[in-house]
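For reference, the structures are reproduced in the following blocks.
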Structure P
Amino acid sequence: MKSPIFIFSMPRSGSTLLQRLMMQHSEIASVSEPWLLLPLLYAKKEQGMITEYSHLNGHKALNDLILKLPNGEKGYLDGVRKMSDQIYSQLCNKGEKYFLDKTPRYHLIIEDIIKLYPNGKFIFLVRNPLDIYASILTTWGNNRFKRLFAVSIDLEEGWHNLANGFKALNENSMIIKYEELVDNSDRILKDVCAYLDIKFEKQNELASLDGRLGDQTGSRQFSKVSNESLEKWKSVFDSTYRKKVLSQYISGINPEDFAVFGLDKSNILNQIKAHKVKKWFSFRDWLDIRFYKWATYLNGHLYFSSVFKWTKKKFLS
C-alpha cells in the first residue's frame, strides 16, 4: 500500500458519493468511516477529549514520554504511522495500491494528518454551503434546528479548518466541487486518477458501503450519480425567518475561508437575499434556534449531552 488517500470536507458535502465512486476502482480500498486517526492524534492534544482514565493526566504523561524518545515527536508520529499503515494495509485485502480514509470530522486534525503523512494524497471536496446546511438540517436534524447542537463544531469551525489545511498543503492536493462531480463524474474521476497516478476505469454503478456511520440516506437511495440534491436549500429555507437564520450563519464565516475554495461570500449572501419565499415566521423555528444556542453552550461546558454516560461520570478532565 502507498500512502493513504484522505478526503477532507464539510459533512453532507457528497464525500460518501465520491468515496463510493473511487472505491469501485481496482486500486482503491475503503470502508465507510474509519475515524482511526482521531484518537491517535488527539492523544497528544491537551484539550478536546474526555476519558474515564483522565485525558489531562494522560496527555501530560504521553508528552513526557515523547520528550524521552530519541527523535521526539517525529519518533512518536513514526510509530503512529506504522500502526495505521498496518491497519490500512489489512483492509487492502485484494492488493489495492491505496486505502481511502473518508472521515468528515478529520477537518479537526488536517494539519496533524499532514505531519503524519507528508506524502499522502489529499482531496478537498467542497459544496455550496447553502445546500450543506440544508442537508444537515433535513438529514440529521429532521428539519429541526434544535437538533443541530451535536454538529455545531462542524457548522461553526469546519470551513476555517478546511481552509487552513488547504493552505498548509499548498499545491500538494486537489479540489473537487460537488456540483461538478454530479454533473460529470467521469471527468472528475479521470482527474482523480491522474492525481493518484493510476489508470482510469469506467464505473457504471456506485460501490456499496457497510458501517453505522456515513451517508446512510444516500447509500440506500442512490445506486448511480444523481444531481437531484442541487439547489434543495431553497425548499428547506422556505420562510423569511429561515432565510435570516441562513444569512446569519453565512455571515459568520470568514470570507477568506470561502475564497480559498473559489466561493464568494457576497454571492452566497445574494443568493439568499434573492430567494423568494411565501412564509414569514415560524414560532417553532424561533424556539428551536434558542434551544440550539443553549444546548450548544451547555454541551461545550459538559453539562448537556451523553458525555456523562460514556465517561461513567469519572475524570471529566
Structure Q
Amino acid sequence: MSHLTYNQSKLTNDVDKLVKNVLFKNLRGKRFQGQLNELYRPFMFMYYSQDALTYSQDSVNYSQAINAFMNITITLIGASYPCDVIWDYERSQKIITKLLEYKDSIMRELYDWRYQESQNQKVLECYFKNLIENKSRVLVIFIELKYLKNQRYNLTIHDFYNHMKKLRKLISKKNACFKHLTGYAWALEQGYKYGGFHCHLVLTYDNSKRYSDWHIAKTIGEKWQEVTEGIGTYHSSHDTKTKYSFEKDGKLGVGRIHRDSPQEVENAFTVARYLTKSDKYDQKLKVWLPKMQTFGHGEFKEK
C-alpha cells in the first residue's frame, strides 16, 4: 500500500468530471476558472510525483477526458512549472476552446464503453443462466467491496488491482467463505460523487450445502477487509431490512433462488445485470492499468 498526500481516485474523477461538464453541461466563465485552479495543482502533482510512488506515470492509462486536460494544459503553460501556474480568465477560456477539439474522441470512448457493456451483459446472462439452471436451488450473494473514506489517500489503482487479484485467487480456491461456490462475476468501478474505487461482486452457492446468505456476505466482506489490511469496507444487500424492502415489492433477487420460480429467477438476473448496466458510464474507471480487466466471471462446470 502506498502512503500518499493526495487522493488518486478523487482527483482523477474530479478532473474527468470537470472536462465533461465543460463539454456537455456548459460549464463556463468564473465557475470553470475556480474549479480549474482548485484541481490543477494537486492533479499535476499526482501526475508527476515520483517520490512516494511505486510506478511511473507511463504505467497507467487515463480517460480521454483526462488525456485532453493534460495535453492542453501542458501545451499552454509551456516551460512553466505547474506549481507556479495560476489560471487567469483568458487562459482558462483557451482551455475551453481547445477542449471542444477533443469532444469527438470523448464521445467515441462513451460509445465504445456502451458497446463493450452490452457484450459483457450477453456473456454474463449466458453464464448466469447456466448457474441457475444447474441446481434446483442456489444462494445468490450480492456485495459491494470498497474502501473507507478516510483511507482513500492511502491507495492507488495499483493497490486496487492487487487487492482484487488476491481476492480472485482466494475465490478460485473455494475455501472458507467461498466453499461450495458454484459461480461468480465481478465488475470494477469508480464512484461518480467521490470517485472511490469499488467492486460489485455477485456469487452463487449450492443451497443444499450453504444456507445463510447473510452470513456468507458478512464473511466475504470480512475477507475483503483482511485482503486490504484494514482499509477496505463493504456494503451487503443481505440484512433483513434490505431484503424485506425488496421482497414486499416482489423484487428480491438475493438469497435462496428456486430454479422453478420464474419471478425469483428474473429478480436474480436483475441483480446480476447490475454489473453490466450501460447507464453507469459515469462510474467507469477513469484511471487503470494497461490490459486491466474491469469485468470477469468464473468458469461454469456442470454437475
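What follows is calculated from the coordinates using simple rules that are stated; it is not laboratory data. Computed from a prediction, not measured in an experiment: that's the story for all the values here. Cβ atoms are built from the backbone, for glycine too; each structure is taken alone.
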- Task: For structures P, Q, calculate mean count of other Cβ atoms within 10 Å over residues 40-47 and state which one comes out highest.
- Result: Q
- Item | Among P, Q, structure where mean count of other Cβ atoms within 10 Å over residues 112-119 as derived comes to 16.5 | P
- Task: Compare distance in nm of label points 7 Å out along Cα→Cβ at positions 48 and 168 across structures P, Q and report the one with the greatest value.
- Result: Q
